[in-house]
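**Student:** Just below sit the structures, each encoded as structure tokens.
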Structure I
Amino acid sequence: MTFGGTRMANRVFWGNSIGVAPYMHYRLTSIANGTGGQTLIGYNTSDCDGSFTPTDDQNTHTCFPQYIKPQIAAAGWTWFQKYTVHSVTDQDLTGGSPDEVTTYAY
């Protein structure tokens, strides 16, 4: 099996101006099963960016607050992205079968 991923920023608020890194982490985006099949995973885009003002008790966004202590910044609460799966597509790369697509709504 071979796994593929895409780097996505975990932090909502990051950059040189506030002295913190984006915390880039891989999300699983493809799996080749070794027998001629492949699975592709699609993610929804986050509605959280550096321009919104979050509220903890009425959070309807795809992000969440967490208390952290970064290496180069003061400890405190910050917001992290929540990447939800939009679709999973199973592909037959050798037999010619049609793609099997499963979609998700939250």
Structure II
Amino acid sequence: MPHEIEFENDPNLGATIAAQEVFVVDTLDADLDLTTLAFTSFGFNTFTFTVPSGLAHYETTIYLRPNGIKLLVPVAMDLKPTTRVLSVTFRSFDPLTGLLPYP
């Protein structure tokens, strides 16, 4: 059963830069068999990235400069079976300063 979570840095509400930090946390229902859970992909803007199969924890850093965007985006995806908590974190950093982007 695929599940997708979407979020948006809405330009109609005044958003003019990339999201600095995005945290998604969900406690999974007790009747869900965690052995069947798999991260498959993630994305933002027009980008989609595939997660290697069979992982309950995945981290990577996406370098967007080749696409004309001066950002590094570390991504961490994790499932804690003992607490049933699934979490995904996206952060955006300026590759020159190491700081969050500002307008």
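**Student:** Can you tell which of I, II yields 14.0 when mean count of other Cβ atoms within 10 Å over residues 26-33 is derived from it?
**Tutor:** Details: I: 14.0; II: 9.8.
The read-out comes from structure I.
**Student:** Looking just at FRET efficiency 1/(1 + (r/R0)^6) of positions 10 and 50 (r between Cβ atoms, R0 = 30 Å, to 0.05), which of the labels I, II belongs to the structure with the highest value?
**Tutor:** I
**Student:** OK, next. Work out distance in nm of label points 7 Å out along Cα→Cβ at positions 2 and 34 for each of structures I, II, then name the structure with the largest result.
**Tutor:** Largest calculated value belongs to II.
**Student:** Rank structures I, II by Cα Rg over 2.2 N^0.38 Å and report only the one at the top, that is, the highest.
**Tutor:** Numbers: I: 1.37; II: 1.19.
Result for Cα Rg over 2.2 N^0.38 Å over I, II: largest is I.
Just so you know, all these numbers are worked out from the coordinates, no wet-lab data involved. Keep in mind the model is a prediction, meaning the values are calculated, not measured. Cβ atoms are built from the backbone, for glycine too; each structure is taken alone.
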